[in-house]
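*Asks:* Some structures are shown below for you to check.
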Structure I
């Protein structure tokens, strides 16, 4: 019984630490996820943080993954609303682009992760994990559309890669306020690639 209570307290503390790390990440970016700052925000000690997360990198990786889940990032959601696969895919893509303040903040974090993953190998698996989720969500929706005869595509994996690349490419240019790709045009640019890729 005592061990169960101890384990429950440990789980609560770990959750509180992770929530504090996500809050630091959301408010200030990757540099704000520091052990001392997270400990203070979680109302615990730095030793407790290190007990649950051996390194800052492991805490940061967990916070990044959790932040996308907490944000309800539709890029990792397989089903998105009602309607045909084509309609849901378009809504998914629209919600995956930095077209409002909330999604721009998510993209800023995503770009920061890209840059850090280049320099910090510990974060590469986190980046790869998020991409696997994005790819799976797109692939499953494309497969569904193909089964229903909405898409004429033989290789859903390759098609998902191309759609994801279009989202990343045009999304980044919209985030950077590239005058050639204003946010209001980004969706149509991506969707034109989707129609070419899926034969829809």
Structure II
């Protein structure tokens, strides 16, 4: 019998993301859930370089709200990740040339990875969001290493053009913060959002 509250929130859980990394992490946390496509959202239009955390949170909220319209009785989790390095916001690369430019920009330097999450239940009128950030340091990477990585194809659909849990782990000299924030889902803050829902529900039912 499952006795951990955040794993059993009492409602269906919907992950509003196409990311297999987020699905894998949420599953490893013990959740039973379904995935829903958040739809076509103009992600770059949400992000404000002068207020990254707030604007990224708005994007995660938009994804949760879009999916929640189709699943009003569920707890819907939206998320998004960006990389900030070299005074630029780096989302998902358009193509290999764009990915190459991103990797050269991040080479031998520090950058910040932000992941925002939002949890919403329309029927309960519940809504909370959070953002987490992790500092990532890349070692000096040789050009041939970048070209080899590009040939792997792993860079596709990854913020900043790399997957820290994949081949790109050899680029990283250290991180400061949560590893899973870089993968795409900050574990502790995700648990905290579900705990907030469970605590609220219990207080209402007292």
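*Asks:* Hey, helix-only ellipticity at 222 nm (-39500 (n - 2.57) for each DSSP H run of 4 or more, over all residues; to 500) derived from one of I, II reads -11000; which structure?
*Replies:* II
*Asks:* Can you rank I, II by relative contact order in percent (Cα under 8 Å, 6 or more apart) and just name the one with the largest value?
*Replies:* II
*Asks:* While we're on this one: The value 1.7 for distance in nm of label points 7 Å out along Cα→Cβ at positions 22 and 166 was derived from one model only; which of I, II is it?
*Replies:* Considering all the candidates, the number was obtained from II.
*Asks:* Just checking, which of I, II has the largest value of mean count of other Cβ atoms within 10 Å over residues 118-125?
*Replies:* Looking at the calculated values, the largest one is II.
*Asks:* Comparing mean count of other Cβ atoms within 10 Å over residues 110-117 across structures I, II, which is largest?
*Replies:* Between I, II, the highest calculated value is found for II.
*Asks:* Same structure again: To test your reading of the models, identify which of I, II gives 1.00 for Rg/Rh (Cα atoms, Kirkwood Rh) when calculated.
*Replies:* II
Each reported figure results from applying straightforward, stated rules to the coordinates on display, with no laboratory input. Model, not experiment: these values are computed from the prediction. Cβ atoms are built from the backbone, for glycine too; each structure is taken alone.
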